[in-house]
Each structure stands twice: as C-alpha cells, then as structure tokens.
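Input: structures, listed below.
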Structure P
Amino acid sequence: MTVAVIPALRTGPGYWWHSFVMMTRWEIVGLRLLLPITVFVQLLTGAGFVLGVGLFFGQIPSRAALFLSTGVIVITLATVGLVLGPQLIAAQKAENTYDFIWSLPVPRSTAAAAWIVTNAIIAVPGMVMALLVANLRYDIDLVVSAAIVPGALLTLYTATMLGYAIAHTVKQPMLINLITQVTIFALTGFSPVNFPKEQLPDWLAALNEFLPLSHMANVMRAGLTEGVVAGLARSYLALSLWAVAATLVTAFVLRRRA
C-alpha cells in the first residue's frame, strides 16, 4: 500500500511565522561575527557623539543640551536602517550572493521583518546608552513617557524601510554606498535632529518639513520631553506616509524579481 505524502502548504499565518523565525535566525547567524562589534560600535557612537559635540561649547546651554541629547538617539536608530542595511545589501550585490538570498523559499515580507528585528537588536542598546550618558553629562530634564515606544518603533521601521527601498532599487553597490554617506552628512549637519529648526535657513527648514528625519526627531523628542515639540500629529502622519511609500517601493521592486 502506497501512502501519498501531501506537501505542507507554503501559505498561511503558521508558515509566515515559521519563515520569519528562520529568517531572523538567518540574519543573526549571518552576522554572528559582526553583530557584537556593531552593537559595541553603536554604544560608542551614541555615547561619543553626546560627549564629543559638547566639546564645541565651553558651557553648553541647557536647551542645546536637551536637543543634542534627544537627537542623538534618533541618529543611533536611523543610521542602522538608513546606512548599515543598505551597505550590507550592497555587499551582497558585490559578492553575487544577493540573488541567492532572495531565492530562498520564504515570503519576502519575512526577510524585511527579520531585518527590522535585527536592527532593533543593534540600535536599541546604543539609544539607551546615549540617553544615559547624556543625562549624566548634562543633567537634562527628561520626562520619559509611553509615547517613546510608538515613536521609536515608527522611527526604526521608517528608517529600515527607506534603507531597504534604496538598497533594492539602486543596482550599483558603489552608488548605494555613496547614498548612505550623503545620508549621514544630511542627518548630522542639515536636519533639525540635534538642534532646533529655527537655526536652519528658512528654505532648508521648509525642505525638512517634507523629509522624514526632522519628523523622526519630533516623535522621539515628544516621548522624552514636555512642551518642546509642536505639531506632533503632523510628524506622525508624515513618518507614516514615508513608511508606507518605502514599503510599497520595496514590495514592488522585490516582486519584479520574483
């Protein structure tokens, strides 16, 4: 008597969850040598940025210290998604392993979700370290509220999906790396993340209203302060639109590769 073996269906919530767990394990194991170093670098970057920028001032004003301290946690969250993710994908393209990874028999949304979780593992310790060092160094008046949770999640997700969209849309690895370098430059010097937008020229302040970085700073700062952030609903809406747009672009590009 022959017993027919019915293959498991590659669909449904159970299959998606199993694929997500496997892809998360794949990401962490694949970065097993790089992950501890990257987390350590993020810790140093967060703490070092807070202390290093303060050296520009003999006595940093309290408002400047507040913006610097709450802005640096945005940098620790955003740079992982906007810089590290695209650079790793650029390396996959340069090493000709990119097509293999995306040929794995799992839903492609699970790969994105797994990378978001990996990003959180890398970025959150640096964010916490930066905040602790800033509080010790400048004795800032922080009012931590539950709003920090949705702010951090939305910031991390938006940055990750923007990095994903750039990395999967741009074919040339060198161009991807160039874009990430420009992103760092814009994030630290020309976006009101570590300083109030009033310090920017009017045209640049207006431009940042349409870009995601300043809105990331707003939603994060709103979870750590009171009476500092205005137009919070607009920032959440803007970030949500950027997140949806980046997700749709990524899904479109990856579906074309199917």
Structure Q
Amino acid sequence: MGFSAAGTLLTRMKTTGTRRILRFDKGEFEKVEDLLAVEKDFVLVVNGEPILAGACSPGPPRKLVYGVLFSRGIIGAIDDVLSFKSEGKTFSVEVRSPVPSLVPPINSSFTLPIESLIAAGRKCGDRAVIFRETGGTHAVALGDSSGIKNFFEDISRSCALEKAVGDGLLRGIDFSETFIFLSSRVSKGMVEKIAQCGIPIIAGVSAPTLQAAELAQRLGICLCGFVRGERLNIYANEWRIEHR
C-alpha cells in the first residue's frame, strides 16, 4: 500500500509500547515482555468551545478532526473549516456557523457484489497488524467498487471511523459510492455518523443492535454483520448487495 519498511516501523513505534508482565499459562507463571497499544488523550475545541474529550491512538490529528466534524454534521465540506491548530492534546478549529440538521436519508443507488464485501473483510483482517500484536485496537476501512481505499486502526472504534471518514473527505472521495467496514458491533450512534457522511453500505465483523438495524432501514443504508470468512448477515436494505 505504498508504505516503506521505515514508515511502517515508525507508525508501529508510535502506536505500541512494551511492558513486562506476569503471564499465567498451563499452570505456570512466567515474566514476559508484552506489546500494548498506546492511547493519547485529546480535546477538540470548535469556535472556542470544547465539544469532545476522549482518547485515540497517536498520529496526525487532521484526519480525526475532520472526520469528527463531518460525521456529526458540524461541517458539510472541507471549506467549512476556516482554521485548524494542534497544540499538545488540544485540537482547535474555527468553522462556519454550523446549522443543526436531522440525519438525512441516503441518496444513492450504489450496490456492491457480495464477493467484494467478503474480500474487503478478509483484507482488513490481514492488515490489522496492531490488533494481532496487542489485541487492543479496532479497525475501520472505507472502500468502493474497486476495493479498499483506506484503513485505520485505533484504540477507539469511533476514532477509527472518524479517521477513515476524515481521510476520505480530505481526498475528495465520493461517499455516495462507498462502503465502510468496521471491526466491531454496529450501534445506532455509528449508523447516525455514517449516514451523516452519505455512505450507503455498512459492514461489521460483529452484530448490530436492533435500533441500528431499524435506523439503517429507514435511512436506506444496507447494514451487514458477522462478515467473517465466507459468510455474512444482511439486516437492512438487502437490495444493495448483489449476489449471483
């Protein structure tokens, strides 16, 4: 995916760290070095007001911030951000005055072959290096009919989603022709954020909640769960998944 060995090592150095632990296995204790995911506290300030405090995996904050703003309906385009500043754990932005809005229904006829969705799930599993080493991250990928467009791991499933969305926004990706893959259960709140971005297909490794499935149906979003191996369940708007 265009990453050099040095770049990959640098990324992993920032997002993981080691700690000596006591492990119990098969009746025996052993002192070992274990690899853990790193988290970084952050505060997002919009137009002088703190709107969000949380923790995420370390990394450039711009994609996270733009993803938060876009998926919450605070901005509708990149140009709505007038200024951006990162100082320590504080990310400060000035935006055009946000207009409160309801989550809109999806205006897209996008469909996807079931084989493409299953292949995307497999590729995401292959790329989840930090999760395999630490067991402490979630992963989110944005894709279209040509395949995976980006991939992010984070200790927060919301931040992983927002980084994927922010990256897509900054790259000018047409969200109405995309799907999003989540390595977690799918909640109503996640569906709301994804709908705000205009993404018509959601796929998750685990199950959705009932409320998530009902909301996805009303908004025209295809919601899939248990995308594992060669199987998946479709909980809403199955017409978006092509199957021969």
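Taken together, the values in this text are just the output of simple stated rules run on the coordinates, not laboratory data. The structure presented is a predicted model; accordingly, all values stated were derived computationally and were not measured. Cβ atoms are built from the backbone, for glycine too; each structure is taken alone.
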**Prompt:** Which structure, out of P, Q, was helix-only ellipticity at 222 nm (-39500 (n - 2.57) for each DSSP H run of 4 or more, over all residues; to 500) derived from, given a value of -9000?
**Reply:** Q
**Complete:** If P(r) over Cα pairs in 10 Å bins from 0, in percent, for residues 54-149 alone is calculated for P, Q, the one returning 12, 30, 35, 22, 2 is structure Q
**Message:** Once mean count of other Cβ atoms within 10 Å over residues 22-29 is calculated for all of P, Q, which comes out largest?
**Reply:** P
**Request:** Taking volume of the Cα convex hull per residue in Å³, for residues 134-229 alone as the quantity of interest, name the structure among P, Q where it is greatest.
**Result:** P
**Fill in**
Ranked by distance in nm of label points 7 Å out along Cα→Cβ at positions 110 and 166, the structure on top of P, Q with the greatest value is P
**Request:** Using mean projected area of the Cα convex hull in nm², single out the structure from P, Q with the greatest value.
**Result:** P
**Prompt:** Looking at structures P, Q, which one was relative contact order in percent (Cα under 8 Å, 6 or more apart) calculated from, given that it came out as 18?
**Reply:** Q
**Request:** Assuming 5.4 is distance in nm of label points 7 Å out along Cα→Cβ at positions 30 and 174 as calculated from a single structure, say which of P, Q it is.
**Result:** Q
**Complete:** Output 1.43 (Cα Rg over 2.2 N^0.38 Å, for residues 102-181 alone, calculated) maps, among P, Q, to structure P
